[in-house]
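Please go over the structures that come below.
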Structure P
Amino acid sequence: MTDTTLQKEIDSLKKELDQLRKEMGGVISEIKSRSQSVARTTQNKAEERLDEMLEKLNKAYLSARESGQQATIATHREIKKHPVASASIAFIGIAFLVGLFLRK
């Protein structure tokens, strides 16, 4: 091989290598773009799911609060209807708790 032929082959390889670098840069850019797109889609789905879960949690909280308020109102009504019985039950409950604490 002559120096000229060798130089031509080297130059040809350099051109091919430069072309390969450009193509790889494009491939890397495409992969990066698709990865970002997938990440955004995944993030959006996660945020939607979180919003759904928060809404369900809020509904459960409101339902529990409403039930608690209704139970409080019903308890107050029963106490007003039967004040002596209510006081007796409260006294027995307190005595029971005091007995438990004193036993230990």
Structure Q
Amino acid sequence: MQCDLCPPLQDLDLATLWDDQLSYLLSSALSAYELERCSGVSCGNEEFQDAVRRAVPDGHTFKGFPIHFLHRNARRAFATCLRSPFCEEIVCCRGDHMLPNSG
């Protein structure tokens, strides 16, 4: 998915720096949310929130955008997300640990 998202981000002149630890945390949360959607039973939400708090440096903010797709096309999903002002705000924010033209 990261490979599919880098070109559209570069088209918007946005640098991309992926955090492997945070990606791992998010993949675990995604699995828990998918399980909740299928079973109706919520599990692991508090642990996820605690893990994100530990992973995000002091003075920084974690922002998320909940959305559900019925397909796996990352570029199409990204284009749909950008139509939301909430998602656009997240995608277009600038971090202090960003490297120019990385990807």
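In terms of mean projected area of the Cα convex hull in nm², which of structures P, Q is highest? Present the calculation step by step, with values, prior to reporting the outcome.
Working: P: 16.6; Q: 7.1.
Max of mean projected area of the Cα convex hull in nm²: P.
Rank structures P, Q by distance in nm of label points 7 Å out along Cα→Cβ at positions 3 and 75 and report only the one at the top, that is, the highest. Intermediate values should be presented prior to the final figure.
On the way: P: 10.3; Q: 1.4.
Largest one: structure P.
I have 3.1 for distance in nm of label points 7 Å out along Cα→Cβ at positions 35 and 91, calculated from one of the structures P, Q. Which structure is it? Walk me through the numbers on the way to the answer.
Working: P: 7.7; Q: 3.1.
Going through each structure in turn, the value belongs to Q.
Where does the value 10.0 come from, among P, Q, when mean count of other Cβ atoms within 10 Å over residues 19-26 is the thing being computed?
Working: P: 10.0; Q: 12.9.
The correct label is P.
When distance in nm of label points 7 Å out along Cα→Cβ at positions 43 and 67 is calculated for each of the structures P, Q, which structure yields the highest value? Walk me through the intermediate numbers first.
Values: P: 3.8; Q: 2.9.
Top value of distance in nm of label points 7 Å out along Cα→Cβ at positions 43 and 67, among P, Q, belongs to structure P.
Hey, helix-only ellipticity at 222 nm (-39500 (n - 2.57) for each DSSP H run of 4 or more, over all residues; to 500) derived from one of P, Q reads -36000; which structure?
Values: P: -36000; Q: -16500.
Corresponding structure: P.
All of the numbers you see were taken from the coordinates with simple rules; none came from a lab. Computed from a predicted model, the values in this text were never measured in an experiment. Cβ atoms are built from the backbone, for glycine too; each structure is taken alone.
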